[in-house]
Structure P
Amino acid sequence: MITDIMSNNALSIYIGDRKLIPEKYRYLRDHQLSTMKKAVIHNAYTLDKVLTSFDTEHIEISTLTAGCRPGLLPRNTPLMFRPKRSAETHLWLPKGELHIINTRGHIRLGRDKDQIKGLGEIQNKEIKLEVRQYGGGKDAAAAQFRSFGFQRAQSVFEHLPLQRINKEGSLFVIFGRHASMKYDGVDMIYDSEENGNNQVLNEYLKVKVFGMNGRTVVHFDYAFGDQEDILMRKFYQQCADHLDPVDVHVFHYGSVASLSEKIGYNAVVTPEGAMEEKLVVKDDFTIMPLRNQLVTNSDVAHYFAQIIDEVIFRGNTLNSSSVLQQQKTVLEKAAKTHNDDCAQFIDMEMLALASNVAAAYPNVIPYYYLAGIVLDQPLEQEKSLGDLSYPYDQEQKIAYAFKEMIRAGKFTK
C-alpha cells in the first residue's frame with residue numbers, strides 16, 4: 001500500500017507534479033492520464049542513450065502550443081517534457097507509455113517506482129512497470145552510478161586552486177539547490193553548465209566552484225542521499241591524495257517535514273541527531289549523532305541565528321528514503337517514543353551526508369553544518385507535501401547565511 005499520510009487529492013498533486021506533463025498542456029496531460037498503460041524506467045542510462053534507442057526523432061514539448069491536441073502527435077514518437085517538480089527529463093509516447101530516465105541513483109529509482117505505483121492507485125488501474133537496467137543487470141547499473149559520482153568528484157578537483165586551499169587549510173562544500181543561492185560578490189571558478197562539455201555528468205549532478213575572501217567553495221546542486229555518500233567518499237579520497245591536512249566544511253540546506261505540531265510550515269530547523277525509519281519499524285529508536293556545528297558550536301550557531309533572525313528549532317530527524325512509503329503509525333512511533341529522544345523532523349539526506357566516511361583519511365577532518373526548512377507536517381490534516389508550496393524564500397535565506405558564514409570566517413576552527 002502506498003502512503004496513508006496524504007489524501008487522494010494531495011497524492012494526485014504530489015505525483016502529478018513529478019511524473020506528468022505540466023498542466024499548461026491540459027489536453028496532453030488528460031490524454032496521458034487516461035491512456036497510460038506502461039512506464040519504463042531506464043536505470044543508470046543517460047538521456048542521449050535513451051533517445052537513440054527510438055526509431056524516430058523526439059519532439060520537445062516546448063515547441064508545442066498549450067492547446068495542442070493528442071491526435072496531432074504520432075503514437076510512437078517520444079514527446080520530451082519535464083514535470084513541474086522534477087529535474088529529470090521524461091518521455092511520453094502517445095500510445096500510452098511513459099519513459100523515465102534515471103541518471104541519479106538508487107534512491108531516485110525507488111521513488112520513481114513508488115510514484116508509478118501511486119499513480120496506478122489514484123487512477124484505479126494497473127500500470128505495467130518495466131525497469132531496464134544499464135548493462136543488463138543491477139550490478140552494472142550500480143557500478144554506472146558509482147562511476148558517475150566518482151567522475152563528478154574528479155571533475156571538481158580538476159578546477160580547484162590547490163595551492164590556495166593548502167594555504168587556507170580549509171575547503172568548503174555546499175549541498176543545496178543552486179536556484180536558492182545568489183552568487184553575487186564571488187569569483188566563479190567553474191560552472192559545470194557553462195564551462196563543462198560533459199552533459200552526462202550534469203544529468204547526474206550539476207556543480208559550481210567559486211572563491212570568496214581567499215576561500216574555495218564547491219557547491220553541488222540538490223543531491224539524493226546516496227549521491228552525497230558516493231560523492232563524498234571519492235571527494236575525501238581526493239582531498240587526502242592532493243591536499244595537505246585539510247578541514248572540509250560541509251554545508252547542507254533543503255526541505256524537511258515536521259513531526260511536531262509546535263514546529264510549523266516555513267520554520268528553520270537544525271537537527272542534532274537522526275533515527276533510521278527502517279529501524280523504527282523494528283522498535284529500534286537509536287539516535288545517531290549528526291555532529292551538526294550549528295548545534296554543537298555555540299559561536300557558529302549564534303552567528304547563523306543572527307543572520308536568520310528568527311526562532312530556530314533543534315531536535316532529532318528521522319531518516320526516510322521515500323515519502324510515498326511513509327506510514328502514519330511509524331511516524332507517530334518515532335515522534336512519541338517513551339523518552340525525550342524522539343524525532344521532531346523527517347529528512348532524507350543529512351544522515352547519509354554526516355556519516356563519517358572520512359575516517360579512513362587521517363589528514364581530512366570534516367565538519368557538518370545542517371539546516372532545513374519545514375515544507376510539510378504529515379501528521380497534521382491537509383499539511384502534506386501535496387497541500388503546500390515550496391518555501392523558496394526561506395531556503396534562499398539559509399543559502400545566504402551559509403555563504404556569509406564562509407565569507408566572514410564564522411566556522412569551526
Structure Q
Amino acid sequence: MKNAGVRFILILFIGGLNSSVIAQHSNNKDSSFIKSFNAVPIIAFDSDNGLRYGGTINIFRYKKTNLDDDYRPYTDNFLLRGFNSTKQNFQGTLLIESNSLLPNGKTFIEFSAAKENSFDFFGLNGYQSRYDENLISENHPKFIQTNYYRHRKSFVKGRIDIQHNLFSANTRILTGLSIIKNFINYDSLSLLSEYENTGSIEPIELVNTSVQFNFGLIQENRNNQFYCTKGYWNDFFFVYSQNSKSSYLKSIITFRNYIPIISKRNVFMSRLSAQNTLSGKIPYDHLGYYFDSRLSQDGIGGINNLRGKPRNRMLAKGFILLNTEIKRTMLTKEWRKSEYRIDVSLFGDHYLITQLFKFDSNSLPVNYDPTQTRYCSTLGTGTYIVINKSAVISLNYGYPITKNEHGGRLYIGAGLMF
C-alpha cells in the first residue's frame with residue numbers, strides 16, 4: 001500500500017511537469033542584460049513533510065557577455081517559493097540576490113515564514129538519545145502518544161546580508177543582520193516536555209525574538225550559481241545571536257567543490273561544513289540551525305543536508321557534515337526553445353558530532369546512552385530534471401547505513417541541495 005502511494009505521487013508529479021513548467025527569456029536589444037523566468041509547481045513528496053503542494057518562481061538576470069554554455073553566472077536572482085503539506089506544514093520564502101543594488105558587492109534580502117505542526121525532536125546528541133518506536137505505537141504497552149517525538153513550531157524571519165568585494169568579485173567580506181521570531185507549542189506528553197521537566201534543557205521560551213549578526217569571508221568562483229558543474233564556493237564566518245535571556249557565538253567553515261571528471265557530463269560535487277559553538281548558550285529553538293551564506297535551514301537531517309535521516313535526529317552543539325555526490329548527464333534535449341537535461345547521481349551524506357551537550361547526573365534525559373556513536377552516514381541515489389540550467393526537479397532516496405531506525409526516505413522537490 002505504501003509503495004502504491006509513492007507510485008501515485010510520482011505519476012501525479014511527472015504528469016504535471018510538461019504542462020506546468022514555464023520557461024521564458026526576454027532579450028532587449030537596447031540592454032546589456034537578458035532575463036530568464038521560470039515557474040515550477042511543487043507537487044512533491046518528502047518523508048519529513050509528506051505530500052507538498054505549492055510552487056517556485058525564479059527570475060534570473062544575466063549579462064549578455066556571460067551567455068556561454070560552460071560559463072553562465074547570473075547577476076541577479078529573485079526567488080519566491082511557497083508550499084503547504086499534508087502534515088499541515090506551511091513554508092514561504094522570498095529571496096533576492098543581487099549584484100546590482102550596491103556597487104562592488106552582492107546583496108541578499110530574505111523574508112521567510114513557516115508554520116509546522118509536526119516538527120521533529122528526537123533528543124540531543126544524536127544516537128545517544130535512543131529512539132523507541134514503541135512509544136508512538138498505539139498497540140504497544142509502552143505507548144504514550146503518536147506525537148511523542150513531535151511538537152509545533154513557527155517562525156518569521158527578515159534578513160539582509162552584504163558581501164563587499166575585497167580583492168575581486170570572487171573574494172568578499174560578509175556582514176549581515178537577521179531578526180528571527182520563533183513560536184513553540186508542545187504537549188505535556190512529549191519528549192520535549194520531559195527534557196524541560198528534568199532540567200536537561202533550559203526552560204523553553206514559547207515566543208523568542210533573536211537578533212543575529214554574521215561577519216566573515218566568502219570565496220566563490222562558479223560557472224553557474226544555480227546549476228554548477230565547475231568551480232568552488234567557500235564560507236568562513238561567525239554567527240552571533242542575542243535574545244532577551246542569552247546569547248551564543250558559532251563559527252561556520254564550509255567548502256563546496258564542483259569538479260568535472262573526464263568530460264562535462266560527469267561532475268563530482270562535495271560540501272564539507274564544520275559548525276561549532278564557541279561560547280554562550282543556544283536556546284532550544286535555534287538548536288537545529290544549519291547556517292549557509294545563501295539560505296540557512298532549520299533542521300539537521302532530511303532533504304537539505306542529511307538525506308535518509310529524519311530532520312533533527314542528530315542535534316548537537318557542534319558538528320562536521322560531509323556531502324559527496326557524483327552526477328552524470330544522461331540526456332540533453334531542446335524542446336520548445338528550452339533546454340532539458342536528465343541527470344542521475346549517487347551520493348553519500350556523513351555527519352559527525354564534534355561538540356556534545358553536557359548534562360549533569362541529576363538531569364540526564366530519558367533513554368539517554370552516552371556510549372552510543374556520534375557518527376551517522378547515509379547512501380542514496382538521485383535523479384534530476386534540469387530546465388535551462390535555472391530550474392530543477394529533484395528525486396532523491398537516501399538510506400542510513402549506521403543505525404537504521406526509520407528505514408529509507410524519499411524526497412521529491414524543486415532544487416539542488418548545494
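Each reported figure results from applying straightforward, stated rules to the coordinates on display, with no laboratory input. All values derive from a computational prediction rather than experimental measurement.
Here Rg/Rh (Cα atoms, Kirkwood Rh), for residues 215-366 alone was calculated and came to 0.98; which of the structures P, Q was it taken from?
This figure was derived from P.
Rank structures P, Q by relative contact order in percent (Cα under 8 Å, 6 or more apart) and report only the one at the top, that is, the highest.
With respect to relative contact order in percent (Cα under 8 Å, 6 or more apart), the highest-scoring structure among P, Q is P.
Here helix-only ellipticity at 222 nm (-39500 (n - 2.57) for each DSSP H run of 4 or more, over all residues; to 500) has been calculated and equals -1500, so which of P, Q was it run on?
It traces back to Q.
Quick one: Rg/Rh (Cα atoms, Kirkwood Rh), for residues 183-294 alone came out at 1.02 when computed from one of P, Q, so which one is it?
Value 1.02 for Rg/Rh (Cα atoms, Kirkwood Rh), for residues 183-294 alone corresponds to P out of P, Q.
If Rg/Rh (Cα atoms, Kirkwood Rh), for residues 103-318 alone computes to 1.02, which of P, Q did it come from?
Working through the options, I get structure Q.
For structures P, Q, which has the highest computed value of percent of Cα pairs over 17 Å apart, for residues 199-262 alone?
Q
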